[in-house]
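Laboratory data are not the source of any read-out in this text; all were calculated from the coordinates shown. A quick note: this is a predicted structure, and the numbers were derived from the prediction, not measured. Cβ atoms are built from the backbone, for glycine too; each structure is taken alone.
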Structure 1
Amino acid sequence: MKYKLIYIAIVSTVLLIAVLSFTTEKSVADDDVIISYIADPKKQDIQLYWKDDKGTILQSIQNLKDYLGSRGKKLIFAMNGGMFMTNNAPLGLFIQEQQVVTGLNTASGEGNFYLKPNGVFYITNANKAVVCTSSEFVNNNIKYATQSGPMLVIDGEIHPAFKKGSANLNIRNGVGILPDNRIVFAMSKKEINFYDFALFFKNLGCKNALYLDGFVSRMYLPEKDQLQTDGDFGVIIGISE
């Protein structure tokens with residue numbers, strides 16, 4: 001009887017693994033390919049930056065680090081936060097401390113930003129983090145917001161324009177919202193296609209996730225020895241303590 005129970009347990013485990021392999025598509029998730037950081041908007045100081053107090057565009061993570069240091073704050077995470085124009089102005093919506101700096105961009109055009117649906121990542125005054133499509137965005141008690149595109153995951157599904165096995169490879173960074181309302185920021189350390197990058201967020205349980213930018217992407221995350229402080233950006237996402 002004892003051996004029969006052991007046999008049943010082994011068979012059940014094998015069947016469970018088989019079921020999971022069919023229901024969850026494998027994605028790359030180790031720090032050699034995609035590096036990620038999970039932040040809690042209820043507990044951490046998450047802000048979107050563009051200019052310093054003198055009106056000078058920060059542009060690089062190093063400049064943000066120095067700026068916060070001059071105010072007695074320590075930068076613990078930073079990443080570029082959306083696409084921008086040649087003058088480093090945000091290409092789409094940018095809200096900073098409840099002030100609309102640039103409006104929602106609903107135009108059509110060429111390039112990743114205009115691959116509809118694009119979307120908005122925002123944090124409310126109640127410190128709730130949200131990613132939604134641009135068409136769904138409503139400015140209601142928003143503290144910070146940045147618009148980019150395309151969406152990576154929409155209502156739990158990968159953007160329909162993405163193709164599995166695509167040869168469109170690039171460095172990519174993005175943001176998604178976990179089921180517990182924490183935020184996952186991620187950047188590929190190697191070139192990756194849109195489908196595989198979106199799959200990373202989907203497998204984490206993100207109902208919605210947004211692409212931020214491509215080869216220009218940088219991440220500063222000392223706890224994982226990720227110390228990129230250069231860059232030439234528009235909006236920068238920063239977390240300090």
Structure 2
Amino acid sequence: MIEPKAKPCKANYRAPGVTGCGALVYERTYGLCQKCYKKWLITTEEGNEKLNKLAGKVKKDNEKKRERDQREEKQRRKVDIMSADEYRAKYIQPLINLIARLIDNNQACISSGTLGKMSGGHYHSVGSNRTLALNLHNVHRQSYHSNSKKGGDHVKYRAGLIKEYGEGYTLFVDQTLNQCPPLKLSKQELQELKPILVAIKRKLEEIDKTYTAQERIDTRNELNAVIGVYPEQFAEYEPETK
């Protein structure tokens with residue numbers, strides 16, 4: 001390891017108006033020891049200008065920090081008065097829907113078979129069944145048109161599941177999931193779930209893979225298990241074997 005070398009206090013071109021005391025020092029600013037640097041800041045016009053810039057930057061940084069702290073405090077207050085379902089809708093549901101779309105990366109709309117702007121469409125709607133809102137087997141890539149203007153396009157959604165995954169999987173989504181007991185997560189449990197979902201989202205974005213139909217089922221099985229809010233029989237699809 002190279003030991004630092006002491007150098008004489010001698011002003012460089014960035015500190016006009018002073019020369020420096022010549023003392024050997026290890027730490028210098030503009031070639032000056034700290035004592036001479038502070039003297040330059042106070043006693044010279046160029047130093048005053050630098051000092052004002054430093055003070056302005058500190059003030060601006062403090063103002064930004066204060067504004068950031070105020071925004072964060074305002075957001076904390078909003079979260080504090082949210083119900084668990086409001087928190088789910090604002091912070092958790094968008095992540096679940098995005099994860100489902102990432103699993104279905106590069107796939108067409110489950111209902112219409114078209115490409116374009118996509119959302120996460122629920123087979124069992126969130127409005128009719130909050131319990132299945134976070135189950136990835138219940139959320140598939142669906143066009144905004146089918147999901148919103150056509151109210152989920154349920155008949156074509158079911159036909160799309162059969163076409164992509166077969167009758168067995170479609171019965172699992174259509175009937176078995178509907179038997180899932182009520183899911184009642186507290187807001188604290190949902191808040192603890194959020195970083196897990198963020199990590200899953202980032203990993204899928206990093207992988208950026210186009211999955212086969214079976215891989216999409218397997219990935220939903222695996223991630224439902226990681227999320228860990230559903231009993232196994234409603235979180236994982238296993239085809240019946242004869």
Structure 3
Amino acid sequence: MRYRRIDVVTLLHPVVVRLRGFDAGGQARTAGKRRPLPLRIGDLLGTVPALAYDGQRISTNHRIGAFWTRTIQTHHCFLRIQDSGPQVEDAERWANETLQMAARRITLPAVVRDPAGFSRASADGRMGYLLYRSAFARRLICPLIGRLVFGVASTEEDDEIVALPSMLDRIDGWITDGVIGGAELNVADFMIAPSLALILYRPDALALFQGRPSLELVDRLLPEPAHAGADSLR
């Protein structure tokens with residue numbers, strides 16, 4: 001199946017995707033217990049990822065995942081995703097509604113506290129450079145995104161990394177029970193792994209992953225680049 005990928009500059013994407021006919025998929029996201037104005041604006045306009053297929057416009061990870069499993073893979077024999085059952089749907093829903101925002105609010109305090117250090121550390125990783133190719137843009141803009149869009153605090157007392165072990169326990173339990181991480185991947189695998197990969201851009205998070213099935217899952221789907229140096233992410 002042929003496709004064309006279009007990358008959109010971070011912070012411009014709500015306007016760009018709206019102009020291309022996409023919406024925000026009915027999202028009403030919260031950052032902690034708040035809905036900062038930039039987040040509400042994004043929810044009103046549009047969001048990425050966004051998929052155009054056969055005249056249809058689908059946005060948000062959740063809606064794209066559902067569309068993929070129910071429509072696209074029935075017509076094209078590639079990247080087969082295992083059919084979802086109730087447990088998989090519960091895991092995917094939690095990953096979409098809880099883990100995705102938590103991953104941002106766990107990662108971004110490190111950006112706010114040390115913009116220069118994090119800019120260097122996030123030049124390359126499991127998902128490539130983080131948000132901006134330019135190190136200067138990462139240093140300047142990423143802390144603003146953290147504070148203004150996702151409402152993260154710079155104080156260690158308010159750092160949401162304290163919630164990470166319990167989230168990893170939940171994911172490890174699903175892997176042990178065979179809900180995710182099986183021989184055939186499902187939509188929950190593809191929803192959970194990118195959020196874990198994002199958290200691993202935070203250098204001190206790796207210690208909380210060590211020895212866990214969660215780390216094996218993200219290594220399987222989004223391995224760390226072989227050329228990443230010891231001082232790049234860890």
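Ranked on distance in nm of label points 7 Å out along Cα→Cβ at positions 161 and 177, which label among 1, 2, 3 comes first with the largest value?
3
To test your reading of the models, identify which of 1, 2, 3 gives -5500 for helix-only ellipticity at 222 nm (-39500 (n - 2.57) for each DSSP H run of 4 or more, over all residues; to 500) when calculated.
Derived from 1, not from the others.
Which one of 1, 2, 3 has distance in nm of label points 7 Å out along Cα→Cβ at positions 201 and 217, as calculated from the coordinates, equal to 1.0?
The read-out was computed on structure 1.
Supply the structure label, taken from 1, 2, 3, corresponding to mean count of other Cβ atoms within 10 Å over residues 129-136 with the calculated value 21.4.
Among 1, 2, 3, the structure yielding 21.4 for mean count of other Cβ atoms within 10 Å over residues 129-136 is 2.
Given structures 1, 2, 3, which gives the highest value for Kirkwood radius over Cα pairs in Å, for residues 145-184 alone?
Largest calculated value belongs to 3.
Between structures 1, 2, 3, where is relative contact order in percent (Cα under 8 Å, 6 or more apart) highest?
1
Suppose you compute Rg and Dmax of the Cα atoms in Å for every structure in 1, 2, 3: which one lands on 17.6, 51?
3
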